Structure P
Amino acid sequence: MATIKSIGIIGAGQMGSGIAHVCAQSGFDVIISDISEEVLAKAVAGIGKNMDRQVQKGKLAEADKTAALARISTGTDLSVFKDADLVIEAATENEAVKREIFKKLVPNLKAEALIATNTSSISITRLAASTDRPSKFMGMHFMNPVPVMQLVELIRGIATDEETFAAIAELTAKIGKTAAVAEDFPAFIVNRILLPMINEAVYTLYEGVGNVQSIDTALKLGANHPMGPLELADFIGLDTCLAVMQVLYEGLADSKYRPCPLLVKYVEAGWVGRKVGRGFYDYSKTPPVPTR
């Protein structure tokens, strides 16, 4: 079985940073790549702050934090992955962007290197086909926020070999996560169930059944959800929610997955949630105020 010691991560956003955090904390050498040094510096600083919180809560020793941060290196060129045993792609949820990344990545990898994608919905088989090693490619879908959430969905493409799957499953256990094995169908397990629920909550708002506050309160207190569906949509990012619904709608050709027009409108307005300060809630106010 392939031995994984050095892990490359493409994308220094929320997901990429979180994956880097848990891998470095678990003793792996981590290399993060993104388009600018500024983005990378911000990501490493964010990882440091999150580890500081763990230290304050007694979940991480100061010496272990220092050692973990020392295992993280960064670079803006994909050549930094020349010695990586595994590269995890955690870029935006856009198939064209991901395929372009893989095209540029492949010439920079050693022959035996594995590739995983953190896609939350896109076909693993199709993404694998854009590389020179479909047998060494699979889905490794982490949940957000990565250091807190225990689950990783593991998804084989049609060409993924058993050795690759075994190596990634072993890695998942080593970084303290629980695996759920999913088949390569649109949005896998979690988002196949979760996103239509969020989309239905947006329809409930769109049709005037309830306002933002009443919908979120109803699901929190009536279904014991820790966050209401519209609050959760803002946390995930409405652009990501829409992208997943479009994958479901196009991939399964079923009208029940049609994205709500109000969700489309919010994304068109750029009101995509917490990351921009405005979605179904306005985050410039404390506490956040519903926008509808």
Structure Q
Amino acid sequence: MKKLSILAAVAVAAIMGSCTNGTPKADLKSDIDTLSYAVGVAQTQGLKEYLTQRMGVDTTYIDEFIKGLNEAANAGDNKKKAAYYAGLQIGQQVSQQMIQGINYEIFGEDSTQTVSLKNFMAGFVAGTTGKNALMTVEEASQKAQTMIQTVKTRVLEDKYGDWKKQCEDYMAGIAKKEGIQELGDGVYYEVITAGTGAVPADTNRVSVNYEGKLLNDTIFDSSYERKEPTKFRCNQVIPGWTKALTHMPVGSTWMVYIPQEQAYGEREAGKILPFSCLIFKIELLGIE
């Protein structure tokens, strides 16, 4: 027999009785009665886990869940009640999923900060009813994307401001160092070994050895440690790398200094913190 969904089981549960408080008493007088009861029991497999893990229900209050379950199941095709119960369900999703997800997107692990539930609900209701909305859905989507990025940047700068300043000061010092040359967009390099081979285009596949460090000397990646060169297209890496590779003759070994704008910017990538400038030793072995 094809397995019914939990939602389908809710509909079947209306057969089980009309009591809306507590557990209906089984009365198995016919095959349909027995079938109905069996389907009801069968459909509870995994339900408690679903309630606790997906819906955030505390099973201490399982009687309240049963009360709501009975009321909804016995509402039948009452459209007014159906709309109310749908509101309760969406409201739970707002509380347990949407707000938490938005907070994590903006504030990360900082649980002391949150968006405004009051204003979220004001916008949610206005968007749903189409009444008294201060902006259209399209305008709101654009505004939200812009504002999320603005707020995220401010939050990250508050947290990593000192690190960002250290990286900016370091890059300013590199620019004044003897023997340093600029590639543009704040990317600098120093020649260790001058190669005489061809210079790859951004679409070329190259073979390189490299070591990447932060300004505190933390090594975050190294093909030397893996004892195997890395191969990729020049346009498949961070902008600072592309800029360096497309100016390097094969056989060259350079120290390359990349500002955060040409690296990972505000993103965190493993050991690489937001706003990190990166220091690479790059050895261009060949063009594939």
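Brief remarks follow.
- Structure responsible for 0.50, with FRET efficiency 1/(1 + (r/R0)^6) of positions 181 and 205 (r between Cβ atoms, R0 = 35 Å, to 0.05) calculated and labels P, Q on offer: P
- Ranking P, Q by mean count of other Cβ atoms within 10 Å over residues 45-52, the structure that comes out highest: P
- When distance in nm of label points 7 Å out along Cα→Cβ at positions 77 and 213 is calculated for each of structures P, Q, structure Q comes out greatest.
- semi-axes √(5λ) of the Cα gyration tensor in Å, for residues 85-148 alone from the coordinates reads 21, 17, 9; which among P, Q: Q
None of the figures in this text is laboratory data; all of them are computed from the coordinates on show. Here the structure is a predicted model, which means the values were calculated and not measured. Cβ atoms are built from the backbone, for glycine too; each structure is taken alone.
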